[in-house]
Every structure is written in structure tokens, then in C-alpha cells.
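Some structures are shown below for you to check.
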Structure I
Amino acid sequence: MISIPQRVLGEALLFSARKCPAKTAIIIKTKEYSYSSLKESAENLASHLVITGIKKGDRIAVYMNNSWQSIISIYGITLSGAVFLVINPQTKADKLQYILNDSGAKILISESILSSEISLALENKKDIHELILSGDKSRLKSFPEIKTEDFENILSTDFSGIILPRIIPNDLAALIYTSGSTGFPKGVMMTHQSMVFTSWSLIEYLRLSDEDRILLLLPLAFDYGLYQLIMAITVGGSLIVEQSFTFQASVYKQIEQFKPTVFPGVPTIYAMMIATNKKTGLSFDCIKKVTNTAAALPAEFIPDLKKIFPAALIFKMYGLTECKRVCYLEPEMIDIKPDSVGKAIPGTEVFLLSPDGKPVPPGEKGILHIRGPHVMLGYWHKEELTREMLKQGSLPWERILCSNDWFKMDDEGYLYFLSRTDDIIKTRGEKVSPAEIENVIYKIDGIREVAVIGVPDEIMGESIIAYVTTHGAPKTGEKEIQKECMSRLELFMMPQRIIFLEEMPKSSNSKIDKKELKKMYLSNE
């Protein structure tokens, strides 16, 4: 039998279902779903989308918690030729509405538990003409101009005879929304070609096989979470799905029951596990590979992680949404170069340039640039921002990605992260725009000026600090500001501290001097 290479994202599911139809693809709580079940369900949804009038390249939004339905949605959209965008279920109505309108999404797939946010977001929608909802619809506000379909009914419908569109590698596969410096999220455009290349590059260096069982603790809206699903399906392994790490006991029970072999996490998760290990001796010898990205893994964590995962290889990594992953450190090097994030992932190149575009010698700091098939096509409908990130390459048609992060490289080519060059805060594995938080606080009565900064945090990557000045005596306290932020922002965007000042430090051009604020904060710690 001739082995057919994977060219587009959905083919991985078709290949794995053909090879091992009865094998467990997805485990959620105590329920197991086979590859054939996932394939049939995804094809049913894809057929429904085609009948509805969805054309290749149309955008479809998935606004759900990690679930069987969200996984079907991702692959169903992919097989239909449409472009999927997964929106974090913590997202509030204002931002949800913005993303739906910005992407031009024609269909929203969601679940009844999110009905209140959906109802608010759809009040000023542009292009949504159909809502596919899983669960009870009674709490959802009625929109006569929007057709509402039952998710479960679609899965039980006979769509035999429907022909799905032909997709090629250059077609757009996904929009992955990430925070922007203006306070508005940006849709990172990823083609089938770039996502297929990336998934196989990750699979190669992580040494994954069809025997691996990957534990998913991160939202599918986060590319680190999304690629756990893609990798599991691509190699024909299994994905064990959790909503989050909030209920540690539940997660540990799942590990004991289903014996995952791969544990992807972020420093906040590992910090909690280390604290538990010191109290109880927590340990899992079924885990063979531990991965970390989003925030730097402190070298001090490594000895404790080896106690928790005694049989595991530990992979330190660095990446950004605009290319998914940049580099990784071979686990055999973790004790030799514990502060490094390694070298470029297979099939790609990285190099450091000075701000004026000149090569930087080993040992000196420079801005990291990335070259390879995994680099994004650009930002959706944001040409100016795209030009800021994608620079002219050595070939006439080529574009390379500027990370806007400062690194240094040693004589052996190993990379070391130093700092960021822009305002974006990376916390708990997410990118956060200070402007988005500032806009919320500015709406509070009595607020004069707001400046949000990120400061180094060993566990979260960066902590969010909001500096505030008021008109006259403060009418609003820290608790009131926190409450307003909680009602309008995702949990990971919540400031850890609100600090009141009489006056903001200003630069020579009268702008708030955030560098000075950061110095003030660090000097007082």
C-alpha cells in the first residue's frame, strides 16, 4: 500500500480513521470516542455547512469550552473548506462581537452555557446568519434574522451524497486571534500548508508516536492547546481532554485512570504541582514527555519536575502565535544549558538582527527573526501591522517574521530570551494588550489616567500592574476597579495590583513613561 503524504489539515483525521477506526481518539471525563466516530461526526457537520451555503474560505467561529463538540467543530469546519477561528470561552460579549465582525464569520458554533454572552454579542452582528448551538436553547435571546440549528441534530442527520470541496495547501485554514498593541485582537492567518508543516515539525522533535496519549489542560483557543489536538490526531494517538487545571484533584484522577504519556503545561501549572509535590510527594511515572512554553520555565523548577515526572523528558520551548513555535531545547541539554530555549525547530531558521537590520555576533543581544514555512500569511485585514511583523527576506518574494523579542545566542547557536520590545504582556501563557485593560478602567467615573505594565514574574511570566490617577480625591477604590475589570475582561487579563498615583511620570513628549513606572515598581519590591 502506498503511503499518501498529508497536504491539508483535515487529511490527518481521514488517514488516522482509515488506519485505526476503532481506536480511541478523544477521552473526555470518562467517555471515550473513536476515530471513526470523530470522522463521521466531522463529516456530518461539514456536509451541513456546505448545504447551508458555506464556501471555501468563509469564516466560522467556534466559541466553546474544551469539549467533544468543539473538537468536531474544528475538524468539521476544516473538511468543509471553511476557515475556523476558536474563541476563548472566557471572552466577554464586547470582544466576542469584535472578533465576529472583524473576521466576517458567517456561522457561530457555541453551547448553551454561554448564551448570555452570545445574546449580547449578536445584537450588533454584521455577517452571522446561522447559530449552531449545543444544549438547551431556552436561555438564548431570539434573533429572527439568524437561523438557529441544534448541534446534536446535525450529527444524527443523514448527509449521504454530499460532496465536500477540494482543498489545497495554499488555502486559508485558520484565524488565530491574538492581542494587539492597539487593544483590538488581530487574526493571525494560517494556511493548511503552514499548519501541516508545523504539526509535523513539532511531532518530529517531540518524538511523538501513535502510542502517545496527550493530556490537554489548555484552551483550544490558545495555539498551544490547539496543536495538542492536531498532533494527537495526526500521529493517530489519543487526546485526554480537561477544561483547565482549576480542579487539580480531577486532573490527577484522570492521569491515574488514563495514563497520559505527554504533559503540556505552563509555569503556573508546574508551580502548583511543585507545591503539591512538596506536601504529598505527588508523582506520575506514566508521563514520558513534559513540555513548556508561553512563559520561560525557571531553571529552579527542573529538579522538582524531575521528581514529579521521574520517567519524563523535559522540553523547554519558545514560540509566538505568528509562527506557532520558534525553538526548543533538547531534553538531554536541560541540565547543561538550563537557561536556554534551544535552537530552531526542524525545517526552520532563526537569526538575530540589530534594530537597524545588521547581523548580531554570538553573545550580543539582538531581535529574533524567524524563517520557514510555519510563518503566518499575515494579519487578517491589517496590512500595516502585517508589514511591521513580516520583513523582506533574502529572496525577492520571501517574508521573514520579526518576533520583537530580544535574545542572545551563544557560540553553539543556543538561544536565550532576554526581554520584549513592545508593550504586549505575556502572562499565564496568553498575550495581553495593556490598551485593552486601560480602555476598561478609563470608563470608570473619576479616572484621569491609566497605565498598565507587565513586570517579571517567575510563575506567570509577567504580572499585570495598573497605575491609576484620578480627578481629585479617588472616588473608586482598588476593589471597584477589579470588579469592573472582572465583568469586562477574561480572567487572565485581570491586573494583579492597582496602584494609585498623584501624577504619572511623563516622557519629554508628554506621554506616560511606562519604563519609569516599571523601574518604580521594581525598586519598591
Structure II
Amino acid sequence: MSRILALAILLLLSGIPGGMRAETNTPTHNLKELRERLAAQVSDAKFEGAIWGIQVISLDTQTVVFEHQSRKLLSPASNSKLYTIALGLDRLGADYRIRTSIYAQNKPDRRGKISGDLVVYGRGDPTFNARLHGSLEQAFEPLAKSLAAAGVKRITGRLLGDTTYFRGPPYGSGWTWDDPQEYYGAEISALSVNDNSVDVEIRPGAALGKPCVVTLNPPTRMMVISNQTSTVGSGVARNLKLYRVPGSNRVFISGEMPFGDPGYKSELTISNPAELFVELLGKALARQGIKVGGAVATRDWLAGPATDYSGAGWVEIAGVESPPMVDLAREVQKPSQNLYTDLLLAHIGERNRAEQPGTSEELGIRDLNSFLRQAGVPPGDVQFEEGSGLSRNNLTTARATVQLLAYMSRHPCSEAYISALPIAGVDGTLRNRFKNTVAAGNLRAKTGTLRWANSLSGYVKTLAGERLAFALMLNRYVSPDSQSTARAELDRMALLLASYSGRTTESPASNAAVKAGE
């Protein structure tokens, strides 16, 4: 859609889908008017109990277009991913790949036999999943085939999944106790598989009073299901509850499902995902004709110091590498994937461990703080303890986020960084937002959502083609109605930026005049 056509549509439309008010669709023609409109938005009485943090700058002229409480420390929610992915691209580079290795204490003999254990050593590759490979079987084929290509036909010992590359608990700092029950709180493991969850399908039983039928995909012996459900008459509403005992793979499923119900699908996070990883790898080896004589086992950081597989006594038999960092960045940012973000932070931390004490996460945060100093982020503006933003203790300011965005717009990996962000009205977490507006196909931004924290930060071009970087943060907002949700309020602010038809150089007003409510 051309800019002229988009402007015409803006003038004609009396409203925009998604609850956007008509007045936010009217273009502003000069900087003074834009600032007044933005200030009026944040000063509305309905925000009396909420906290806004906003900064908008022009990347072309360095003008501060608008700011409001830009130094307030607020919860960014998943805007935290903007920081972790910037760190990953800076420290690792766009072409970096995470390797998963298979080690043994000897090479296969002329008959293809390996005496002793076969160790699969993970470093946090998040991409062993059906979504990227078409199926879980296909996800493990490259690793199994690499072992077959090395001439391996039989292992006398165990198939051991070693996750000791990561040090620390399997949960991010600041997560609440019930986060791991949900897909967004899946355990962090150096050997991760299927987003560290299994799919569960529940269907009515064969007759009234019978338990519902529960099916897991992939089928696995590691999950123990306590089925306390009942099939009831068709006039009763479906009512199901799924609960996994923390730290275990025992799952209680209770409630009722009416006869004739089409079924219910969900996800169950798993504890010790490395166990599922080696179970599925063992099946993949069998498909390649490779026999494993011993049991399947796992080893984590609590078992003691990590084994130095690069030292004497071990040899890498096979291995595979993840897609490049540029692709991992997209897999994080577009859908807002928590697990992948925390895996990347832990991986970055471990690459710089040397003799430093601390968990993988702590070392990653230490490196993040060093990077932010390099990026010119003001000291004290970022207080993170994990990488994905699930922690309610992560804090940052709008000016810190905008400084990061401005820095990454000039970074050698800028294209990879910006292209990984959701595109308004097109894909990712913005696919259903900003449709039929001038922001559609234009605005690229990271969303962020927690119970009382909402944010939207990224890049947008104005109607005049000027490039803006913005950070919009809204905390503790109680929506008075369905038309004034936190998401809708953020979108109204962003749409005002996209529909600005002037240029920042047109106004003689000083940047000191842009603040509202400080």
C-alpha cells in the first residue's frame, strides 16, 4: 500500500478494527501537534492508577520526539528479549551456530562397535522440535545419521544425555512457582526437545461415566498420568484441569467432558527434558540400525563438575549444529519464545565462564550488563535477572530501550536484529494488530505482556518516511472496558507515530519541551 493511499484511507475511515478510536487515525502534520496528541493520550484520567514510560526518538535527526517518565524503572515483560537477542547477535554474530556433540571414549572398531557409554552433550540448541523439522522423528534424523556416517553400529554401554554445560536451576530467576505449569515456563536444559513439553489430547470416553481418553504426543514412558476425568452427558459444559507436580512428571488430569465433545488439546511441560531427548534419540538410532546395549540415562550439573570432553580420553564421534543465530533470533522474537531466549542467555554465559563463579544465567546477565555499557545505556537503567522477561523482577526504562534500539540500528547485525521483530499486521505477535492502518507492514516491534505489565517497542516509519525508534511501557493499568485494554492503548500511541506526516526538523521547539507529566 502506498503512503498516499494509506493517508487517504486514514482520512476516510471512521474507525479501525481492534478498538482503535477514530481520532488516533487522523494524521498529525507538525511536531507540536503530535506531542500534544501523545501527551493528551497519556494524561487521560483512566491512567490515574497506572504508570506510563515512553520515549520516541528520530533515528534520522536524533531529535527526541516525545518522552514521558522515560527514566521510570518499569517491568518490560517480553521486551526483555530485545536485550537478550541484541546481546546474542553482538557476542555471537549472525552466523553463529550451537553445536550438539556425541562423544565416546573410543572410536568405533572395524565392526562399528563402541565399547562403553555414548554421550550426547548439549549446549542449548533449542531447535530439536517438530515445528521446524516437520516432525520430531525428522528433528533427530540428522544427529542419528551423523552417527551412522561415522560407522557406528553398536554401543555396549548407556546412551547418556549430559546437560552439565549449563549450571544452575532449570527455572529462570524471579519466575513464580506456577510458571513451569505453562508452556511459557518450560524448564531450561542444555538438551531441550519439543519446546520441553509434550502435546496432550483429551477425548470423551466410550460411554457415560467412563474416564476420558488421554493421548500424549510424542508417546513417552517418562510421563505418569493420573486420569481422574469422567465422561458426562452432552448438556454439561466441559471442565478440565491439568496439574503437573512440580519437579516431577506425574500429572493429574481431572474434570468432566461431555459425550460427543470434539476433544481438547493442550501442552504439558516436562521435568528433566533431557530424558525425553535421549529417549527420542535412542529411537532415531534404532531407525538407523544402531543398537544401544545399555540403559538411557541423564546427567546434570548437580552430579558434579562438567566433564571436559575436549580433553584426553574422549573423542567426538558425531554432531550437528543449530540454524544460525540470525534464524534463532527470528524464532525468539516473532512468537516471543521464552525458552529459546533463556537458553541463549545461558549459552552466552557459559562461553565466557573461564574460572568465574555463578550460574549460567548469572554469567549471561553479567555479560549483558557489559554489553549495555558498550551500547551507551545509562547506568542503573536496566535491572535484569533473567533473559526472557517472565521474571516480574526485570526492570528497565523507556530511554534504555530506545538507546538499545538506536544502537542496534547502527550495529553490523542491524538487519538481522530488525528483521527478527514481528511486523504489524503480518506475522508473529503482531499479525492481528494494526491491520488496515499505515502501521501495517511498516511498524516492527516487540510485544510484552504480563498480568500488570504491557509494552511495545521497536521501529516505525512516519508518513513522511522518517525513521523512529520508540519504547511504550504501561504498567499497573486496570482496563475500564474492552475497548481500552492495555494492548489497545499501546497500539493507539504507536499509530499516532506511524500517521505523523511532518518531519522533526520542521519544529523549532527544543527537546526539553517534549516531556509530559515529569
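Read-outs: derived from the displayed coordinates by stated rules, not from any lab. All values reported here derive from a predicted model rather than from experimental measurement. Cβ atoms are built from the backbone, for glycine too; each structure is taken alone.
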Here semi-axes √(5λ) of the Cα gyration tensor in Å was calculated and came to 35, 30, 24; which of the structures I, II was it taken from? I
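With distance in nm of label points 7 Å out along Cα→Cβ at positions 101 and 333 coming out at 3.1, pick the structure among I, II it was computed from.
II
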With distance in nm of label points 7 Å out along Cα→Cβ at positions 85 and 405 derived from the coordinates and found to be 2.4, which of I, II does the value describe? I
For which of the structures I, II does the calculation of relative contact order in percent (Cα under 8 Å, 6 or more apart) return 26? II
Structure (I, II) behind the derived value 43, 19, 14 of semi-axes √(5λ) of the Cα gyration tensor in Å, for residues 53-196 alone: II
